[in-house]
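Just so it is clear, none of the values below were taken in a lab; they were calculated from the coordinates. Quantities reported herein were computed from a predicted structural model and do not represent experimental measurements. Cβ atoms are built from the backbone, for glycine too; each structure is taken alone.
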Structure P
Amino acid sequence: MKYLLTSAGIKNPSLHDALIGLLGKPISEASALCIPTAVHAMRNGPMHAWRFLSGQATTPMVELGWKSMGILELTALPSVDRENWVPLVQETDVFLVNGGDPLYLCYWMRQSGLADLLPSLRTVYVGLSAGSMVLTPRIGEDFVGWRPPEGGDDTLGLVDFSIFPHLDHEKLPDNNMAAAVKWAAELSGPAYAIDDQTGLQVVDGEVEVVSEGHWRRFPD
């Protein structure tokens with residue numbers, strides 16, 4: 001898979017261009033599945049999910065002009081025959097993965113079987129906040145909200161770095177650089193702090209920062 005891991009969606013022309021480059025064709029010719037699951041673990045989750053699905057959020061994803069759009073709700077998949085959804089997942093050009101709670105999203109990616117499929121797919125994966133963090137090895141204790149039955153802060157580990165999103169966001173005063181430095185020091189691997197104008201493009205394990213804002217990489 002090819003990944004575009006953002007803090008807040010496709011917020012600027014640089015991220016838009018990166019997305020088109022990963023797709024290899026215009027957005028208007030690409031099929032998409034959006035995954036709202038992570039937001040269900042948050043207060044007022046149903047309302048946040050609707051804003052995302054209807055393109056009314058301030059995190060552009062669904063509303064970019066896709067050729068087709070569907071909803072892949074991970075909490076439903078364990079009760080559905082795999083032949084009803086796996087072929088569609090395999091044929092889709094892009095996943096648009098909403099923010100919310102990263103550990104809740106990780107749990108349902110595993111329970112649904114999607115986590116096992118991801119490494120074999122040729123789909124472009126576009127993450128937003130928790131939708132990006134879920135692919136990392138760990139999220140760090142600062143971002144633990146919903147706790148999985150086995151505990152811990154481990155996530156899928158499909159990329160080899162962690163992500164601190166929404167750096168210096170005006171509505172999230174605790175997401176400042178000092179907090180990011182402390183967070184990174186508690187992790188055992190590389191990490192990035194990114195603001196809402198920044199994304200991380202990953203192709204064949206190579207990371208490229210796409211930004212019209214500010215960010216910082218923390219070494220191992």
Structure Q
Amino acid sequence: MGIDLVIFDFDGVIVDSETLANQVLADELTALGCPTDLDDAFDTYMGHGWAACLRKVEERWGAVPPGLRDRVDTGVAMRLAGELRTVAGVEAFLDRLGLPCCIASSSQPDWLRSRLAMFGLAHHFGDRVFSAAVHVARSKPHPDIYLHAAREMGARPDRSWVIEDSPTGVTAGVAAGMTVIGLLAGTHVRDGHGAQLRAAGAHHLAASYDEVAALIGAAA
């Protein structure tokens with residue numbers, strides 16, 4: 001059928017930030033009296049926007065510890081310069097993609113744009129950066145941000161492909177009627193992660209951007 005648009009999630013797909021961010025969240029929750037390890041954070045919070053994460057904290061612990069967001073934001077910021085990297089292979093993949101593309105993420109726009117600039121990737125996307133935090137009412141796993149991105153890009157959902165790394169994001173892409181590649185290239189990927197993405201509805205799995213390129217090349 002062909003491909004009109006490739007939509008990228010961001011954290012865990014373009015920047016390898018999921019381990020860093022979830023470790024900081026786990027550490028700060030634990031310090032505030034809500035014992036959480038990295039696996040707990042991955043299973044409970046990964047792929048969700050901050051508002052959804054806070055709701056999950058409240059559901060689990062009865063209340064959100066005061067100052068949690070500031071502590072997490074500060075902790076992540078302190079570790080960014082020395083530890084944050086791009087997901088292996090994404091730069092070369094973007095250089096040779098040759099198809100319209102955009103970002104559709106649950107993260108804040110400032111985070112998305114600053115990290116794209118940090119790694120010299122902003123020119124690949126221009127103003128085609130969409131955030132569920134500001135552009136739609138419901139975040140992933142609802143399909144809203146993916147449908148918004150397709151509308152803004154003038155693409156049909158059934159001719160749009162999504163690259164996602166979390167079950168939450170895969171669920172959103174599938175609900176939008178798009179073809180979803182579950183990417184297993186980030187450092188947060190653990191045993192069984194591919195099975196979780198398949199269970200969420202991923203149409204394909206890819207362990208690297210070379211595999212993503214092969215899948216998209218075969219369909220384009």
Structure R
Amino acid sequence: MKKKKRSYTVYLGGELFSLKHLIGNAWLAEAIYEKSHGRYRCLLPQDIVPRRRGGGRAIRDQDLRALIACDLGLFNYDGPELDSGTVVEFMLAKFADIPSVLLRTDIRNAGDFRDEPWNLMTSYFPRTATVVAPSLFDYRTTLKRRHPRLDDVMRLAGQHSSADAQLVCERIAMLCVRALDRVLAMEPVMPKHLREEAYLWLALLPGLRGKEKTLRKEFERYLERKVERDLL
């Protein structure tokens with residue numbers, strides 16, 4: 001009998017405040033699943049239904065719990081300024097020693113160095129890989145290859161199709177899959193003798209609502225699952 005391939009959950013952090021964010025996140029998550037043959041299943045914060053009561057704090061608590069529960073993280077670092085919520089999520093992932101990928105598809109340089117074009121204070125963390133893929137350039141190249149006889153005016157007149165954008169999304173997804181493979185193969189940084197104390201602190205650090213004993217047990221379960229899956 002063939003051994004069933006293990007699948008991993010990936011927290012896909014990024015902006016989710018407009019239609020283009022929502023569609024882009026969903027497209028990328030689906031493409032990653034397909035290109036990895038089901039190995040990586042992305043969890044989108046936009047799909048987490050907030051509780052009826054609790055307001056913004058309840059939404060934040062749910063997202064942070066989901067992040068810690070996931071096996072890996074993929075964080076979208078687009079925009080002239082990095083989304084502050086995404087940066088917080090990435091930092092929490094690093095506190096938990098979660099293998100992570102930073103993705104930038106924006107052509108603008110928003111940092112000090114071209115290899116990692118964002119604020120350098122979020123760079124150089126261990127067990128992390130970066131994917132820099134200028135999507136606009138890729139999209140225009142795809143247009144020229146697929147529609148060599150159309151001039152720029154015709155393209156602007158709506159002669160292009162969503163298939164061009166889909167191809168770009170699939171190529172970026174493949175880069176993400178390869179980066180996820182790389183960080184998954186990296187050895188944990190957190191020493192074994194500190195794991196229990198570190199995850200106990202993670203249960204208390206964000207000020208999550210709930211009884212301390214319940215929070216401790218919840219985060220103990222997250223740790224146990226990661227150890228069982230050789231993630232820590």
Computed 3.8 for distance in nm of label points 7 Å out along Cα→Cβ at positions 98 and 138 - originating structure among P, Q, R: Q
Ranking P, Q, R by mean count of other Cβ atoms within 10 Å over residues 10-17, the structure that comes out highest: Q
